[in-house]
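Some structures are shown below for you to check.
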Structure I
Amino acid sequence: MIRVLIVDDSPLIRALMTQVLDQANDIEVVGAAEDPFHARELIKSLNPDVLTLDVEMPKMDGISFLKNLMRLRPMPVVMVSTLTQEGAPTTLEALELGAIDFVAKPTKNVAAELNAYAEILHDKIRAAAKAKVRIYSQTPPSTHANKVSSPESLEFKANHLVAIGASTGGTEAIKEVLIRLPAHFVPVVITQHIPPVFSKSFAERMDRVAKMTVKEAEDGDVLKAGFVYIAPGDFHLRLQPQGSKLVCRLDKGAPINRHRPAVDALFDSLVNIAPKKTTAIILTGMGADGAKGLLHLKEAGATTFAQDEKTSVVWGMPRAAVELGAAEKTVPLEQVADILMRSMIKR
């Protein structure tokens, strides 16, 4: 059984979360706390496997509590967040601090909304229970020995691109890749499983830390070197030829693998138009989205990789790709940017 402690100041949310989680035969709610101070005592006495944590609470906000928790007693945390433009930066900060994932906190029709995504909530709790937890540290990770030297001086292949797919743990994994890429790198297209209001905040956050220009993809965007295009929440991102260029196309087609945006939608769109000029990689995430698309790309002549198990928060999507034979090799997260650069260097 996965033992869960719920931390939320709303008695209604605590009761409904308990009811929804107890529907799963492998999840047990062992306690509920109305604030971080009560939670701290229950963590000591109950030793839960997973914590659900409200972002906004009295006495101490969820971010401050999470920062202390990940420094002193790291454990899997799923944030319970109001999916609003105002709340998005706070939730993304929680993921930076080490939270595994987040779920929507209903603001109306609370019981109906919570029950509607019970299966997703169960999956997120299961994934968190198996996830690798990062200890919070303000010291940046050291770079590895095989780092590409002077990437700013390199010349990259024209008309080539990188395609990235990710889910749980992906926002931080993507950041670790993007901060290492030079400003003039080839176009990068990304599908990360993320809700609508969060994708824009995520793109803005990445634009502040990356040398490349990062934006939320818009329908009709022409791919350009030096730009990163992130699929908007609730839209599939596909690429389409337009003369000698490739353009972004957004659509609200049916969810694929329960997701919209779906990684398979992005990867499959490249199979018939630019496979030999594409390097594709699947990063951390639960489920199997992207594995079949990566295999189709590999069979069409693309260069393909998957993040390795050791550095993945959740080795679900990358594992599915490996088991299908879709990835030519697995790569530690800290080496992904260099692998991508090496595959794009003009010889």
Structure II
Amino acid sequence: MKHLATITLTAGAVLLASAAVAQDKVDGLPKTQIQVAGALSNLTLYQNFEQPFWTKTVPELSNGQVTATIKGFNEMGLKGPEMLRLMSQGVIPVGTSTLAYFASDNPINEAIDLAGLAPTAAIAKQVTDAYKPAYEAFYDKQNIKVLGFSSYPAQVLFCNGAMNGLADLKGKKVRTSSRTQAEFVEAFGGSSVTLPFGEVVPALQNGVVDCAITGSMSGYSAKWYEVSTHLYALPINWNQQIHAANKAYWNKLDPKVRDFLQKNLDTMFEKIWADAAAETQQGYDCNTGAAACKQAVKGKMTLVQPSEADRALLKKVLAETIVPKWAARCSAQCVQDFNGTIGKIVGITASK
């Protein structure tokens, strides 16, 4: 880990390598070398955005003055939940990780991604942008500079067996990856099961679980379509990524480098959010074998569209169960911040 102490930039920036909008090059930047701890290296956020951003876009736009190397945190032998602690300590100057990993550290980290909160990518981004100042204030006290947020595609239900609506969760064993997902499943009478991502395929195949939640395209990449029959097209949550830096490290960078990086990171984040929506649909298409799928291999799953009644039921459960349970374990300040931002967007008031 020693080499990480010399990291020179932000591990979270993401910009589509083939971006349609050209960006202006910047002259006069001081020579800066960056090592980045990126997101999971086997997923498209890293492959299509982070890696090309740091290794191609940043050097090109800085005329070679700012260069970077990047590895996914998994390639460094890390699991993800330790990333913010290591950034706070300065061991990792810049990094990316899934915000939900830190829910057990503080429930504020669940605020923007409570199950059922954002039924579309547009609402998920609106919620995230609105609550960002609360995260900036919270993490500033931990010596962490929040650089921004991005998102994976929608987290949805893959089931090996009929799944025609939320009522069908009753009695089902469902693999979940966060506390709020577990509360969502249990609210509909299902049982939450904790399993590593790599163990889901045999678990679905052998009936250890009936359903599992993951990103629509992540499930496709892991070939869940081979062991699942039904895909329920209702975004449960989004698994937002936090991109951050050790505050002391960030403040020591030349101001021109900071401005250059933040400007381009912001552009990248916008592109990742747009891609999250498009990739959610691509996941639906490829898992079910739709003609719009751009991948060579196509699944044969049944795509189930949620009814208006299910959407209404989900909002009811969100307001009466999921948000109250979260508010009970979060601080008065984070609940107040929720009501002043997210609550106004989704029409729900949290109470301590």
Structure III
Amino acid sequence: MPTRKLYKYRSLSHFLYKELDYQELYFASCTELNDPLDLRTQVEFMLEDKEHISALTHFLFRESIVLSESGDETILSNTRKVVAFCQDRPKMDNFEKELAERFTKAGKDGGFIYEDQARALTMEMVKKQHFDFKLHVNACFDRINQLIKRFLLNSYTSCFSSDPLAFLMWSHYAGSHYGICLEFTLTKNGKFPFEEMGRRKFLEGGYGRDLAKGQIETISYGENIWPVNYHDEERCINFFDFAPVFLNPDDIDLQQLSKSRWHGFADHLQNVFATKKKTWEYENEWRIIEVNFAGEKQPEERIRHYPIEALTGIYFGTNTPERDKKRIYKLMKNKGHLLNYWECKLSNSQKLISQPWEVPDEWE
């Protein structure tokens, strides 16, 4: 099986030369992508196992237990009654059973139960109970919405294409054919290679000496890269399937994905985020997706570095200026990196073709 090559279209800019010099890949947030549905999904509340309703009631009763710093007796009395109800197992079981039946009935006709309908179902159920205490349904779903935004709007991606000669890609992502297209070669096991530099270690001398020799260790690793699936079916995740994530938002093992029990949730989101509508099928896209359960990252925290050997070729557009070809060639030569160069041309049938680019003798 031949080693896979993937391509990244880039416009000419100061950022491009910085990225080439420092071997950088930037991971974009959903707000930086040109598809308003990208890296987004809805949460739905279809209930397949009635016992799973406890994940929702956990939020409902937790948000209704309020501690009053001022000692407000009304608040404290309500909290005591809520706690007493939670401790009465038969009453709690009956409440969860009836709520589960409402959700199950609502989902019988097919389709999804979205947050607004789930909120209305819960509100209606609570009103008919005639409790002598107040359950804060709106606070419950507001908290769920807060976590949905935290988990689903803070993931990031770096995008590639399997085709270096896609006319529209050059138009949309490479400055109307004035830019370039980078060719990356994946590892033998199909992963995208990255490297991370450790701290500098002084071998001789030290900081402040006129001459100090040091060494920086580099860690290399491979990251999964996903082919994008194109279809127009709605993409959703089920609240009850993801209940452990919503119930443990501050778990450090979840945020760092350091334990295998969290990996399945990240993998599922990666699959969802690797789906786009058929309108975008012409992009032949692949993407590296970073699922982030730890909260928003700043742009400078979303830059990764690839080993220079992973960049194996550069395509120049039909309109790439000669000065930029020279600048890019010199930059790579100064890094001691030899790679293949191609230039794009329009064929007689007005399709893009490529041919090897020859370095002018005077540039050597």
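We did not get these values from a lab; they are worked out from the coordinates using the rules stated. None of these values were measured; they are calculated from a predicted model. Cβ atoms are built from the backbone, for glycine too; each structure is taken alone.
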Just checking, which of I, II, III has the largest value of distance in nm of label points 7 Å out along Cα→Cβ at positions 28 and 276? I
Per distance in nm of label points 7 Å out along Cα→Cβ at positions 52 and 180, the highest-valued of structures I, II, III: III
Quick one: relative contact order in percent (Cα under 8 Å, 6 or more apart) came out at 22 when computed from one of I, II, III, so which one is it? II
